[in-house]
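For reference, the structures are reproduced in the following blocks.
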Structure 1
Amino acid sequence: MTGSTGRSTSVEDGAGAQLRDAITARAALVMLGVLLLQLGFALSYMGAFHAPKPHKVPITLVALPEVEREAVARLNALPGDPLRVTAVADRAEARTRLLDRRTDAVLVLDPAARADTVLVASAGGPSAATAATEILQDAARTQERQIVVRDLRPPSAGDSRGLSSFYLVLSWTIGGYLAASALNMAAGSKRPTLHRTLVRLAAMLPYAFVSGIGGALIVGPVLNCLPGAFWELAGLGTLVVFASGAVGVALQSVAGTVGLGLTVLIFTVLGNPSSGGVYPASLLPPFWAAIGQALPPGAGTTVVRNTVYFNGNATTGALWILGAWAFGGVAVAIIAAALRRKQGPAPKRERAFGSDTGPAVSN
């Protein structure tokens, strides 16, 4: 009996040792981080998309002076504040506002007829145009009037749902930070010295340029989703990919494996659902509406969509955002590496999780 108990205890101890060797405390923490990202992904996407509700959708009104004030007050007073109405002098000015991306729809009131006209540009986001049209149609029914809809700038035939810009930028941002992660893993997760950091940042430039060209080829000549503006798209892709990659290099330089998780959090978990690619800010909950255009996926989607369909209108701010992320990533990565260089070499210790090098030998 004693021998049997001893063998059983020995087997249990051996199994426990194997389990502890296979799943270290660091590995468990990494798995916990992945779980939190997974749950955050579900929360962020479903929180943004599960119940889109219009709030202060920008509308431009064209009406005769004698009915203009009453119409603006009536539309702005709709329950739930779905509209934010601005009146302009004539139809030409309203049309300019629509194509300059300063409004989602134009309502032209014609008191001499029983129908009014709604002008939209669904290439700027079909969900925004649809939401604005439905609200104005409901408001017209209460006045026993009808609505005639005219789409001044529909998406191209290969971009029928108007989502190609969003998916293109999504591919660029994911590719950028995965390339940065690949550079880190290819080095065996070695400590990112200043030299290694500069090499990784420099390597991101040709990768970003090839990615920009590749994306422009796919949505242009290959699939005809976003025809025209080939070189503009290639340049935008280069900027988006480099910004994503530079931030990836920076965060992994500062936080190691955790840095990859932070990059996924910024670009995918938070950036994609708030980007305006699926629903514009006026249909998103306040948190997602507030952060969307400050993050690279939102800025990138806006720049691509407005470059292809609206002659580059309303892209300056988004370009500055992308440039700031790219510059910030480069600056943080270099500063972090320079500070480590001043602190001197790290003490030798056992190999880090994920490293390809063997255990360090103490002198």
Structure 2
Amino acid sequence: MSSNIYTIIMAGGVGSRFWPQSRERKPKQFIDILGVGKSLMQMTWDRAVKFSTKENVIILTNSLYENLIATHLPDALKENILTEPSRNNTAPCIAYAAFKLYQKDPEATMIILPSDHLILKEETYYQKIKTATQFLQKNEALLTLGIQPSRPDTGYGYIQYFDNQDEVKKVLSFKEKPDADTAKKYIAEGSYLWNAGIFIWKAKDVIAAFEKYSPELFQIFNQGNSFYNTESEKSFIENNYPNSPNISIDYAIMEKAENVFTIPSDVGWSDLGTWTSLWSAKEKDANNNAVTNAENTLLENTTNSIISAQKEKLVVINGLDDFIVVDEKDVLLIYPKSKEQEIKKVTQTIKDKKANKHL
């Protein structure tokens, strides 16, 4: 385990498509969604410490969740929990981590992981990460793990790559979430991967990319070079971080840079971003239903659905096909699976009606 390998866990998101279980005060990374006795955040930590020492695992999160992180990850070093004073998407938080790490270790390699994803084939996953870090020893590259698509999904961005014989492939372009026909075309062509948001690069290389392709971000965080890893760091971040543009790392760098590579990976990945993705990942009954707390749920003539209910409540359902049913103490959601992308719009409607207590 190299002392230069640092794992960055991004844990500041809200997971609004997973409402009403994922809430502003407790997003889905802090929930035991799979019913295995661990939150997604804890499962991500367990994977991270396989290729970084716990001293080299850094958590990027919103200041709202600092206490939740400490509760879920008692082994995390307090000084490694970095709080963002505002939600400005992924590029600013990655820039913050890169500048901070470079000041500490100019040869730092960063493995950047979302905190709320599922990996079923962990040994394959570790091997892909190892391949990436070895590639970076000899190349100035920005790497991403691309997921081998299993279906023409319209909910993910896609990575188009040059299909040479090497395990590490040159990225030709990033594609936005496609419509159904375009997604089918990508799958048929065979040289497209899902963009999972898992990145590996050296801190110095991504800083160079920020300087070239996102100079505004570079200038903001470059000002802090004398403050990182000192008592003045927190004050600098609180004063300057909110001024950074709200932009994803894909838009800021990855879609512009010329030294981007990907490693096609079949690692049993799911972003668990929607109820249907959880339905796909969970075991199902004879009628293709995925049920949480099944002992208190009676289903008749119900198929292809996902039901998540409170343990203390008896739930009786008859006649549903392809539905999402989520019973929380203050919210009951009954929604067609085919329209699940609209759930995010529902949360905006609730916000517009000033019913924020339900968010």
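Taken together, the values in this text are just the output of simple stated rules run on the coordinates, not laboratory data. These numbers come from a predicted model, not from an experiment. Cβ atoms are built from the backbone, for glycine too; each structure is taken alone.
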| task | Name the one structure among 1, 2 that mean count of other Cβ atoms within 10 Å over residues 62-69 of 13.6 was derived from. | result | 1
| field | Structure (1, 2) behind the derived value -8000 of helix-only ellipticity at 222 nm (-39500 (n - 2.57) for each DSSP H run of 4 or more, over all residues; to 500) | value | 2
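Given a value of 20.9, 65 for Rg and Dmax of the Cα atoms in Å, point me to the structure among 1, 2 it was derived from. It would help to have the intermediate numbers written out before the result.
Working: 1: 26.9, 104; 2: 20.9, 65.
Label of the originating structure: 2.
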| message | Of the structures labelled 1, 2, one was used to calculate FRET efficiency 1/(1 + (r/R0)^6) of positions 94 and 246 (r between Cβ atoms, R0 = 35 Å, to 0.05), giving 0.30. Name it. | response | 1
| said: When mean count of other Cβ atoms within 10 Å over residues 166-173 is compared over structures 1, 2, which one is greatest? | reply: 1
